[in-house]
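All of the numbers you see were taken from the coordinates with simple rules; none came from a lab. Given the structure is predicted, the values throughout are model-derived calculations rather than measurements. Cβ atoms are built from the backbone, for glycine too; each structure is taken alone.
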Structure 1
């Protein structure tokens with residue numbers, strides 16, 4: 001072990017005398033509204049330790065801490081700090097229909113999500129909130145549902161794969177697609193699309209970049225639906241017609257009457273009862289339990305409809321099992337056009353001397369055609385999406401954005417609002433998705449594994465995405481160059497600034513410390529924080545560093561663990577929950593310790609190699625990493641560096657600017673800083689609890 005620790009020290013280049021060179025300030029203690037709201041609602045306004053969790057200067061009566069609804073937003077407090085002016089300014093700017101972009105630049109802890117909730121409540125139109133990853137999407141969805149649950153339907157739309165290895169061909173080696181669908185995530189996707197096409201509360205969908213990828217046409221999805229209403233006929237062809245509708249139009253799977261059913265399946269009693277009625281048990285993919293529908297056998301009239309363990313509001317609509325729905329007549333046209341493309345492509349390959357590739361393509365495509373002809377579906381059917389929707393070559397795919405624009409009146413397009421959360425990350429993601437997808441599929445087409453039309457099964461290009469967005473609110477603590485340019489510069493009227501926290505906490509100090517003996521200094525600082533019940537995050541450059549440094553810290557009495565991109569979202573959430581609950585003293589990470597983590601117990605962020613030039617130590621990245629300590633009134637940031645780079649200087653100058661304004665606000669309003677009491681432990685809850 002001693003030898004391994006020595007190797008770790010050499011690997012990280014951390015054997016040198018601690019030397020504090022200067023102190024500065026950076027961010028702290030966001031007493032997030034959603035944290036206090038959850039605590040207040042469950043504990044009568046007090047946290048687990050019995051201490052009042054309301055903000056100083058904002059009265060929250062412990063005996064009557066129930067949430068209040070103001071302007072459609074439900075919360076146990078009123079807007080404060082920079083929130084009132086930001087809410088009004090955003091609402092004013094977005095009321096200008098000729099203005100496409102507005103940017104909300106809010107320091108960590110200023111309550112950007114609460115401001116967004118107030119803006120959405122005032123807009124009263126569908127909203128798509130796009131965030132960079134699944135974990136953050138679930139967190140944002142929970143927060144928005146807490147605020148808007150009475151007036152809006154807040155749903156979650158992320159990738160439904162728990163395992164996904166894409167089909168690829170590289171260096172003469174073919175990798176078959178391997179995937180596993182998480183039924184809960186798939187159910188949430190269906191809940192999201194259902195909210196967009198059903199009448200009712202205004203929908204708000206929180207999504208990852210999965211919203212760029214293809215779905216079936218919303219008109220097909222709506223046309224295939226089955227309405228259940230007592231006394232009305234579900235099919236004039238009786239029980240057989242109802243079963244045909246479920247199987248052929250909605251693509252539900254039939255199981256035998258004696259079998260248990262799963263989501264997306266149905267079963268029918270083997271024989272009618274004394275009233276000539278059959279019971280069809282249907283489990284739509286978006287519900288948590290199945291429906292029992294009692295239907296008369298001769299005319300298909302619905303006699304009763306019950307749900308297992310919950311109340312059913314009638315009439316109700318049964319939506320399709322999958323999003324790709326192809327009417328029978330269009331499927332027949334698609335089969336013809338797929339065959340025509342196959343003949344053309346195999347002829348071309350053989351003319352080029354690629355007989356093996358031509359034979360492979362012919363064999364694979366004919367197998368798919370057989371399944372499409374017999375079942376209306378085949379594995380990888382999305383690769384034929386251009387044919388199945390009768391689209392033109394290179395025509396953009398149908399995506400979730402088309403469900404937002406969908407209107408029952410085909411002559412109009414519904415207006416909606418995009419909210420780009422953590423826009424400095426989300427916008428580059430949008431630009432990158434298409435290039436990687438096309439490169440992979442071009443190789444598959446060239447090797448005879450896919451038809452050229454598979455290239456049209458792709459994510460939206462960045463330009464196509466923004467062409468479909470009527471209006472956008474860009475939200476970030478550190479807006480990128482793209483957002484800044486779109487709104488007309490940092491000093492533009494469309495750049496709404498939020499610096500003052502309702503919690504009254506100033507940006508915490510930043511200390512620049514030399515690299516000599518930094519490993520020992522780091523362990524000492526983390527141990528000091530642990531002794532007073534506070535936690536630490538350490539940011540390094542590589543995955544290997546995260547594992548090595550966490551092992552070193554454990555060898556020096558620190559309960560440390562690591563996170564990086566090879567962990568699944570639930571695994572990351574579990575480790576972060578352990579940190580927040582005090583089972584760990586420290587987590588070591590790299591890129592994943594930047595945006596969106598809500599960990600109020602963290603009062604120390606240590607950034608190693610802060611003076612290394614590059615994206616990972618840019619001013620924007622340093623601000624984001626340091627922001628993880630911005631939820632604790634004792635928060636501080638330590639930059640381990642032997643020189644002060646331009647990025648470090650830019651970061652510290654911004655901190656100085658914020659501190660001046662924050663201090664003045666506290667003095668004028670007699671505010672005392674308050675640390676938030678809850679955090680990302682909520683990320684371990686079921687996604688159905690958003």
Structure 2
């Protein structure tokens with residue numbers, strides 16, 4: 001693939017150069033017969049190329065070569081003596097054979113899809129063929145002349161699209177001999193490009209017999225492996241030779257390092273030290289360089305990394321640094337030892353504690369200073385200073401008393417060394433840790449149903465813990481030993497079921513009590529509720545088809561009796577109920593013997609308006625439709641009267 005791309009680029013450049021050539025219509029074409037060399041020994045290969053240029057409107061070529069079998073033997077490819085390359089004028093052949101052990105024949109005709117004939121351009125090759133010698137040959141040109149064809153020679157005819165002969169002149173030459181011994185060029189980045197043509201040696205041509213036509217320059221601003229292409233045009237054979245060599249653009253210049261002899265730094269800047277702030281590395285080519293540091297103690301012992309080096313400097317005044325700078329080409333610059341000197345400005349280091357946790361059982365033996373570790377780069381005995389925010393904590397006993405109740409105590413602390421360097425003040429919180437589980441005091445309850453409220457249950461238990469903080473209380477509810485939710489529990493207890501609650505207390509530290517159980521039982525003191533819907537006391541009815549009633553109790557089970565006129569009530573009794581007064585009675589009793597009773601006296605009357613007398617409720621109970629019709633009629637009559645009055649007033653107004 002690279003060869004193809006290379007060839008295409010070369011051909012394009014050649015085409016641009018040849019585009020300046022002007023071919024006159026009456027000029028002769030040039031036919032070149034090119035040999036790989038001029039004399040041969042027995043059994044050697046004669047490589048012959050036939051080129052053609054300065055032609056116009058070329059349509060056909062007929063070529064015939066007569067050889068003698070005792071001199072030459074043609075080398076055939078696919079049974080054909082002639083072959084072509086990418087610079088050949090014609091793409092296909094009409095005749096390409098070797099006959100009678102004497103004649104090599106070739107006939108070429110232009111592609112039919114092209115309207116005009118071929119014109120001279122970079123494609124100037126007619127064909128190639130090869131022969132094998134059978135005896136020594138002193139001058140190969142003598143065997144391929146036009147004049148000696150009858151004995152052994154060459155016959156060539158060129159025709160244009162009008163089938164007229166194109167005249168030509170023929171020349172014979174050895175193929176140009178080019179040597180370019182350089183295997184590879186190495187060029188410094190940003191340097192001048194060498195004159196590659198000076199290294200190309202052409203042995204068998206004068207300087208005016210060839211020309212460098214193609215040269216693809218390279219860019220030395222970027223390092224890497226590149227390729228230089230040089231084209232040579234042989235004027236004696238119309239041959240184009242493309243030469244190429246690898247060129248490696250390299251960077252061999254070391255980076256430069258700018259550095260001070262001594263770097264001075266405060267100890268409080270060590271953790272954020274940026275050595276590149278003191279060192280500057282530059283390179284002629286690379287923008288990004290590989291910079292490495294080597295670290296050494298003042299005694300010359302190497303330290304592995306920057307973290308260990310800064311740790312060393314936090315306790316020692318001096319150390320050494322070596323800087324190594326490398327570019328991408330492997331060029332390395334190294335500094336001598338650079339001294340780093342540290343100034344001590346740091347306070348002691350103290351363990352920073354946001355909180356101290358102490359178990360309740362250890363409060364009596366508390367010693368706050370033992371929780372802090374203090375170190376200093378010079379002072380072996382730095383001190384810690386404590387200050388409590390609560391001024392009432394003025395002695396150790398008051399501190400222990402407050403902690404024993406679970407109170408959190410806040411104080412501030414700092415460390416100071418003998419040089420007066422002190423830390424900032426830090427806040428800390430002492431948190432007592434509760435390790436004792438809470439306890440629950442609870443009793444079973446029997447509550448009158450009228451007095452029942454869940455707050456009664458809550459007030460009956462007490463959670464006790466050693467600390468002053470409120471505990472969380474988990475509750476599980478059971479009805480008849482089956483766990484239920486709160487709403488179901490509350491509802492079922494109020495309906496007379498025995499309830500049970502399981503308690504478990506958890507303090508803020510997560511200490512969990514055991515399970516405590518409490519039974520809840522309501523005492524039923526509420527009478528059943530009796531509701532009669534469609535008859536009322538002392539009301540009159542023409543007839544009653546059915547008496548609707550409903551009996552309910554706060555608990556579940558209710559026994560009841562229904563009577564009509566001292567007989568056990570049955571709905572069939574309402575059919576043909578006698579005119580006069582009747583008594584409807586219900587007696588209900590729950591399982592706790594709470595009794596309620598409802599008694600209603602009503603009257604059955606004749607089914608006419610007279611029977612209701614002056615009782616308006618009677619009319620509404622029995623003749624609602626009639627009442628509605630009468631009211632509607634009265635309203636209608638009133639509307640008619642109002643309309644007549646309005647009409648009368650309008651006529652009277654017009655008469656005036």
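So if we calculate mean count of other Cβ atoms within 10 Å over residues 138-145 for every structure here (1, 2), which label has the highest result?
Between 1, 2, the highest calculated value is found for 1.
Which of 1, 2 yields 0.60 for FRET efficiency 1/(1 + (r/R0)^6) of positions 154 and 562 (r between Cβ atoms, R0 = 35 Å, to 0.05), as computed? Walk me through the intermediate numbers first.
On the way: 1: 0.60; 2: 0.00.
For FRET efficiency 1/(1 + (r/R0)^6) of positions 154 and 562 (r between Cβ atoms, R0 = 35 Å, to 0.05), the value 0.60 is produced by structure 1.
If you rank structures 1, 2 by relative contact order in percent (Cα under 8 Å, 6 or more apart), which sits at the top with the largest value?
1
Hey, semi-axes √(5λ) of the Cα gyration tensor in Å derived from one of 1, 2 reads 48, 32, 24; which structure?
Numbers: 1: 48, 32, 24; 2: 120, 65, 28.
Here the read-out was taken from 1.
If we compute mean count of other Cβ atoms within 10 Å over residues 354-361 for structures 1, 2, which one ends up with the highest value?
1
66 is what came out when percent of Cα pairs over 18 Å apart, for residues 362-465 alone was calculated for one structure; which of 1, 2 is it?
Among 1, 2, the structure yielding 66 for percent of Cα pairs over 18 Å apart, for residues 362-465 alone is 2.
Can you spot which of 1, 2 the value -11500 was calculated from, given it is helix-only ellipticity at 222 nm (-39500 (n - 2.57) for each DSSP H run of 4 or more, over all residues; to 500)?
The structure behind it is 1.
Using Cα Rg over 2.2 N^0.38 Å, for residues 434-529 alone as the calculated read-out, with 1.21 as its value, let me know the right label among 1, 2.
The read-out comes from structure 2.
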